[in-house]
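I've put the structures underneath this note.
Bear in mind these aren't lab numbers, they're just calculated from the coordinates by the rules spelled out. Source: prediction; values computed, not measured. Cβ atoms are built from the backbone, for glycine too; each structure is taken alone.
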Structure P
Amino acid sequence: MKLDFTDFEKRFKKIVEDAIPSEAAKGLFKAGNELLQDAITKRPMAPFDEGHLRGSARTDQAKIEKDKINLDCGFNIVYAARWHELTPGEDKRINWTLPGSGAKYLSSKMVAYKDKYMFIVAEHIKNSAK
């Protein structure tokens with residue numbers, strides 16, 4: 001008995017090289033939006049005074065490169081960097097006007113909910129194959 005996998009290998013290569021990165025990029029975009037939502041609703045939350053920071057939230061389309069997929073998402077970098085880079089001592093001296101808000105409101109979510117975001121990407125890839 002002889003099995004010829006030539007056609008399968010060609011199609012599988014196309015899926016791996018074309019379809020999966022494209023669908024992973026779409027899933028990353030969804031995960032990036034979820035990250036921003038979590039930064040706004042889960043402690044430590046993004047600060048809110050007049051709404052400028054939250055209004056600056058953005059997720060760009062993921063960029064597919066040769067061996068990686070990059071996603072840029074976040075809040076206005078100039079304003080957000082000031083709060084993100086606080087030392088614990090500086091953070092204690094800040095009077096956060098919104099209860100539950102504080103420094104590291106974005107990076108803390110990336111650590112705490114990384115499995116959630118990767119699940120979003122994986123599910124997107126899986127569902128696209130149906």
Structure Q
Amino acid sequence: MLRYEYMPSDFNPMFLILGDGADLARLSATLRRFARYPERIPLIEQTSEFQPHSPLTIAPADREFGLRRTERQFVWYLNEWQALIIADRVEALASPQVRSGSDTFEIGSDAEILVKVSRGEYTDDFLISKR
């Protein structure tokens with residue numbers, strides 16, 4: 001089950017996404033679908049069992065890029081090229097040869113929030129216990 005939450009910090013806030021190989025393969029496929037058909041995709045579609053406190057939507061970028069906090073949720077603004085590059089890197093984490101690992105994603109925009117995608121580095125209750 002794909003899990004994610006915003007991890008606030010005074011110095012290094014990040015948005016943490018956790019999953020196993022199958023979860024990350026689905027996330028990679030979602031990013032590829034987004035690249036082909038750039039429309040808003042609420043990530044909650046992939047987390048029916050996990051109800052995040054920090055809803056996340058992938059959305060087409062127009063002026064801003066990267067992960068941003070809005071009034072009600074977090075929005076990961078990407079263009080087609082960015083989504084495909086991230087999908088490739090997430091797919092590498094989903095590989096059966098990878099037991100654990102992570103990758104971080106920053107577009108390079110001012111004030112964007114770092115996104116970290118991780119496989120096997122945290123226990124299943126990590127995000128729940130940090131609420």
Comparison of P, Q by relative contact order in percent (Cα under 8 Å, 6 or more apart) - largest value held by: P
Comparison of P, Q by distance in nm of label points 7 Å out along Cα→Cβ at positions 8 and 88 - largest value held by: P
Value 19.1, calculated as mean count of other Cβ atoms within 10 Å over residues 16-23, assigned to which of P, Q: Q
At a computed -8000 (helix-only ellipticity at 222 nm (-39500 (n - 2.57) for each DSSP H run of 4 or more, over all residues; to 500)), which of P, Q: Q
Rg/Rh (Cα atoms, Kirkwood Rh) derived as 0.93 - corresponding label from P, Q: Q
Structure responsible for 19.4, with mean count of other Cβ atoms within 10 Å over residues 32-39 calculated and labels P, Q on offer: P
